[in-house]
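Nothing in this text is a laboratory measurement; each read-out follows from the coordinates by a stated rule. Every value quoted in this text rests on a predicted model; they were computed, and no experiment measured them. Cβ atoms are built from the backbone, for glycine too; each structure is taken alone.
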Structure 1
Amino acid sequence: MTQRILQVLPRLDSSGGGVQRGTMDLAGALVKAGWTSMVASAGGDHVPGLVRGGSQHFTLPLASKNPWRMWRNAAALARLIRQHNIDLVHARSRAPAWSAYWACRRTGVPLVTTFHGSYNHQHRLKRRYNAVMTFGQRVIAISGYIRDHIQQIYGTNPAKIRVIQRGVNLDHFDPAKVAAGRMVQLAKEWQLPDGAAVIMLPGRLTRWKGQLLLLQALARLNRPDVCTLLVGDDEGRTAYRQELQQHLNDLGLSAQVKLVGRCQDMPAAYRLADVVVVPSLDPEAFGRTMAEGLAMGCLVVAADHGAAPEVLAQGQYGWLFTPGDAEALAAALAKALSLSGNERLSMATTNQAYVAQHFSLKDMAAQTLNVYQELLNPLA
């Protein structure tokens, strides 16, 4: 009999990050493997795609952090578990995880949690709220960095932690499958100058992603022949976007740097880029854009903290720089841009093979299903 898995998260919309992407990716993998995939969330614009892919969706107000609402959500999830004979629940965010935890205790169904980020843990109450992500019978850490974090901060039993790094859809992020017309269309839309080297920072416009640091590094780099793309939505942070624009003007970079907003065709965007930069001021829990950049043949420069050293194998597959240091970032960018065409091609080929071996969506899904089987078939 097919196993029935329910994933729970706050919302399924395009403004979300790794939680939404991980849910969608795993839902597709479950269907492909012949399992029954169900998702509960408050809804969003990804729901139609989820349903077209063969999963069921249940709309519940799981984005709410109101304690009373979370308790009522627990009752609703318990009803879902019983009505649909759900075998296992997988929680991916804190408020829904509390509801899922209570529901699983009522029904006796096993709970898996994925710890997607380090979260703010400066206060005791915040740590208690976050701790629910360690309450699963199995806790998936999305990197070795997160594994170490949850053991240090929450004292989680290492025996129940499973490190499963995020996976790249190599059917989607494949340079050979990006038609030239897609690249031409984006280049025209973004008004890229012919023949210019392109640096790209993919990520929503928020201060911790390090856009301002990159601008400072570009001023030090002093390469008027290089075009830089900030690819990501401000998600309503208009003041920060205006601050970025003001810095561009003050640093004399307005002609070189483009704030292009959200991109619907990221494989084509990566194909236009020579260097992908991840200058995050706070540690990345994984940093999927690094792996995607490597898969697409880009050179990658990243701040040396969080999971970046894991993804870039301590700098073997890219350049690491001291976090928050504009001078060090400028130096790393200069090294990447100095590679000859043959050197870059050789590095791109090596990097693509590395990603296929270590960060494929197929392997991520298989490892996650193995975790489920540990709980569902413990004697197998």
Structure 2
Amino acid sequence: MTSIIPDTALSVAGVTSYIQALLEDDSYLRFVWVTGEVSSASEYRSGLFFNLSDPDTSAAIRCVVWNSQRSQLMQIPVKGEQLIVLGSIRVYKARGEYQLNVWQALPAGEGLQALRYQQLRSRLDAEGLFDPARKRSLPFHPQTVAVVTSPTAAAWGDIQRTFTQRYPGLYVLFSPAVVQGELAPASITAAIERVQFDGRAEVIILARGGGAVEDLACFNDERVVRAIANSTIPIITGIGHERDESLADLVADKSFHTPTAAAENIVPDIANLYIQHRQRVQTLIAAVEQRLHSSEQRCQQLQSRLKRLPSTSRSLQQATVVCQILRQKLATLDPQAVLQRGYAVVKQQDGTLARTTEKLVAGEELTIKLNQGMLKVKIVEIAND
């Protein structure tokens, strides 16, 4: 029997080339994102080969990351991990197989969210938004506090109760906001801006109760982070989670894990203030009494010394005797005292004292100083007896 070979029959190489042209020339398959689970991974000299599988079906695709591209990957493929990979479809003619040449690999699901979080955190940190040096101090005794949260949230009730118990009379401004879902970032930003425009608040509390990671995603939104960083009023966060800090916590001037803790730390406890005031008054009274007692003792000591001084001080007695002797000598040498006894002082015209008659001549004028008054005389006769 003679076999008939159709004219349209293709060789193996022809079929492979045709399939290669179909796949590699397809614009969609040149840049395609594929998600799946790494079911196997092997290292070779030329690169990393791994299979990406669909967990819900038996479908799988062979993938390769050449060594020249490996350093560019955000996530190295590891067996069991969920990935999103970017690559292009290529045909391996020797085996008639197709594979995905991978250029980039990212973690999928929660891993992708964690990657985006880390990238945003690194970028904002590089800008200095988390720098401790830019954080402002909080007022010690604020009189007006603003609260940004949902009006239906338990956080708002917790904050109100805390303020009432700890610091009654505090003026509270409420700026409502959506704190969950896609609308939350814009709503929180607008609520912060309202408080700044009002201008009365001394500090802002941004609060929300606990919830799932997805529920708290708005506090990792760049718009919220920048609104906190750009606020002219200090902001503290009270977000109900015990896991990793949110970006809002990192940029805030102070952060706490619950709304109640934020409220407790922003205002003092009035009961403690009363106790501290009484203690300060008692301390002041004790200090004044101690100072008065010390002064009284000092005065008594000085009075005692003054009373004992005239009778007990030998130096004072000796000094008194010396003073009396000197006073007598001065009285004896005082010219005025001599004049009081009837003597007179005779001066020549040039002011010299006339003690003898040797240098005096008849007709010379003299001045005689008495105890009271002075005389001017002229010499009529000089007697040497």
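Compare distance in nm of label points 7 Å out along Cα→Cβ at positions 234 and 314 across structures 1, 2 and report the one with the greatest value. It would help to have the intermediate numbers written out before the result.
Values: 1: 4.3; 2: 7.1.
Biggest value here belongs to 2.
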Given that relative contact order in percent (Cα under 8 Å, 6 or more apart), derived from a single structure, equals 14, which label among 1, 2 identifies that structure?
1
Comparing mean count of other Cβ atoms within 10 Å over residues 26-33 across 1, 2, which is largest?
1
Supply the structure label, taken from 1, 2, corresponding to semi-axes √(5λ) of the Cα gyration tensor in Å with the calculated value 114, 35, 21.
2
